[in-house]
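What follows is a set of structures to go through.
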Structure P
Amino acid sequence: MHLLFTGMFLLGTTSFAMILYYLQDINRRLVLVNSSNVQLLNGMHEGLLILTRADKDETKILFCNFSARKLI
């Protein structure tokens, strides 16, 4: 009985650790891709302005690259 409990405990903790590691890896990749995309968008010569939807009372700027910031 103790051997079965120990085996199940080790299997559970190993599975939990693998899930946490996988989630951290996905988060790291997401941050890397987002920063890469922001660098690409900032490198564009055309101005890029991304706003929230118009159905709200006020519009917010979600992203504005350097060229569009100069015009604003």
Structure Q
Amino acid sequence: MTLNLLERLAMWILHRSSRTGLVIVKPRDCTVMSYSVHLEDEQAQQIVDEVFGIDVIEPPSFELERLYHLPAYGEE
């Protein structure tokens, strides 16, 4: 179960606010969490590191670059 349109809009609004540095959302009956962190907020980055075990927060373009270079289905 993922976030619906209204929940994603609320998360986007909170992320765009100048008063929030970290937003974490977890649907009640789901094990997946969504989060949004401002890269300028060092304390929020430390919280994400502790909660999710992420060493470095990279821009989404880096993840897309890695996916682009993965072998296609059936290739070795």
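Starting from the value 4.9: which structure in P, Q was distance in nm of label points 7 Å out along Cα→Cβ at positions 10 and 42 calculated from?
It must be structure P, since only it matches.
A value of 17, 23, 20, 15, 11, 10, 4, 0 was derived for P(r) over Cα pairs in 10 Å bins from 0, in percent; which structure in P, Q was it taken from?
The read-out was computed on structure P.
One of P, Q was used to compute helix-only ellipticity at 222 nm (-39500 (n - 2.57) for each DSSP H run of 4 or more, over all residues; to 500), and the answer was -23000. Which one was it?
Details: P: -23000; Q: -13000.
Label of the source structure: P.
For structures P, Q, which has the highest computed value of relative contact order in percent (Cα under 8 Å, 6 or more apart)? The partial results should precede the final answer.
On the way: P: 22; Q: 18.
Result for relative contact order in percent (Cα under 8 Å, 6 or more apart) over P, Q: largest is P.
Can you spot which of P, Q the value 0.95 was calculated from, given it is FRET efficiency 1/(1 + (r/R0)^6) of positions 26 and 58 (r between Cβ atoms, R0 = 35 Å, to 0.05)? Display every interim value, and only then the final one.
Numbers: P: 0.60; Q: 0.95.
Corresponding structure: Q.
Any read-out appearing in this document is the output of simple, stated calculations on the displayed coordinates, not a laboratory observation. The shown structure was predicted, so the numbers you read here are calculated from the model rather than taken from an experiment. Cβ atoms are built from the backbone, for glycine too; each structure is taken alone.
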